[in-house]
Structure 1
Amino acid sequence: MITGAHLVLFSEDAEADRTFLSQVLGLDSIDAGGGWLLFALPPAEAAVHPADGPGAALYLMCDDLAAEMASLAGRGVLCSEPERARWGTVSTIGLPGGGSIGLYQPNHPSAAGRPG
């Protein structure tokens, strides 16, 4: 029985990204030992999209993208200009370690929070 999912973000500055996830985004975490923080994530869902090659991306979902972007801006976080896509309105958050994550307001039904 599958009981959960574990997302790995690869970073050029892992400590800065851990600090960002904890102090800026406010995600709770536990120390798995030796300073390896494991962050609790909101309910999640997975989708498979056609592409030219394999890969993965993390998108955090919100109910009101404009309000979430304003809240993040108040904490010094710069987001890209929102773009409308067929599946929702999306922005990008740059991470201190060189990567980025998506932030979007879906306009599709969501499976997040449903039992697996």
Structure 2
Amino acid sequence: MIWTVVGAVSGFLAVALGAFAAHGLHGRLAPDALATFETGARYQMAHALALVALGFGADRLRPADARAVGALFAAGSVLFAGSLYTLALTGVRAWGAVTPLGGLAFLAGWAWLGWAAARVRA
């Protein structure tokens, strides 16, 4: 159930940061920077929902698989969304080099989830 809590916190933050972008950053950031920030919030929310679902369904997976998938989704959120937030707010392009690492964590999490689910007997 820990992944439900992690997902709920991440979802809360995604909504709060998305609202901050829409209301607090609109007009203060260039349109491309605002779009970058919003992409981070969108991916964070998608994976927050995935973490909540994982939390509710983790008992159907082997514990090690659930931990790995949850850790990969959480790490992906921090690296992917976090780097996009930082890039948008600071304009430091070097943060863009971190974003693909988060994307790889997301991809690995989805692949692991698929692999783990395929091994579960229905």
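The numbers here are math on the coordinates, done by the rules we state, and not lab data. Computed from a predicted model, the values in this text were never measured in an experiment. Cβ atoms are built from the backbone, for glycine too; each structure is taken alone.
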Which of the displayed structures (1, 2) returns the greatest value of Kirkwood radius over Cα pairs in Å on calculation? 1
With helix-only ellipticity at 222 nm (-39500 (n - 2.57) for each DSSP H run of 4 or more, over all residues; to 500) derived as -24500, matching label from 1, 2: 2
Calculated from one of 1, 2, semi-axes √(5λ) of the Cα gyration tensor in Å, for residues 22-77 alone reads 23, 21, 11, and the structure in question is 1
For mean projected area of the Cα convex hull in nm², for residues 46-101 alone, which of 1, 2 scores largest? 1
Given 4.9 for distance in nm of label points 7 Å out along Cα→Cβ at positions 30 and 62, calculated: source structure among 1, 2: 2
Identity of the structure behind 0.35 (criterion: FRET efficiency 1/(1 + (r/R0)^6) of positions 38 and 86 (r between Cβ atoms, R0 = 30 Å, to 0.05), calculated), options 1, 2: 1
Calculated from one of 1, 2, FRET efficiency 1/(1 + (r/R0)^6) of positions 14 and 70 (r between Cβ atoms, R0 = 30 Å, to 0.05) reads 0.60, and the structure in question is 1
Answer label among 1, 2 for the case where mean count of other Cβ atoms within 10 Å over residues 6-13, calculated from the coordinates, equals 17.8: 2
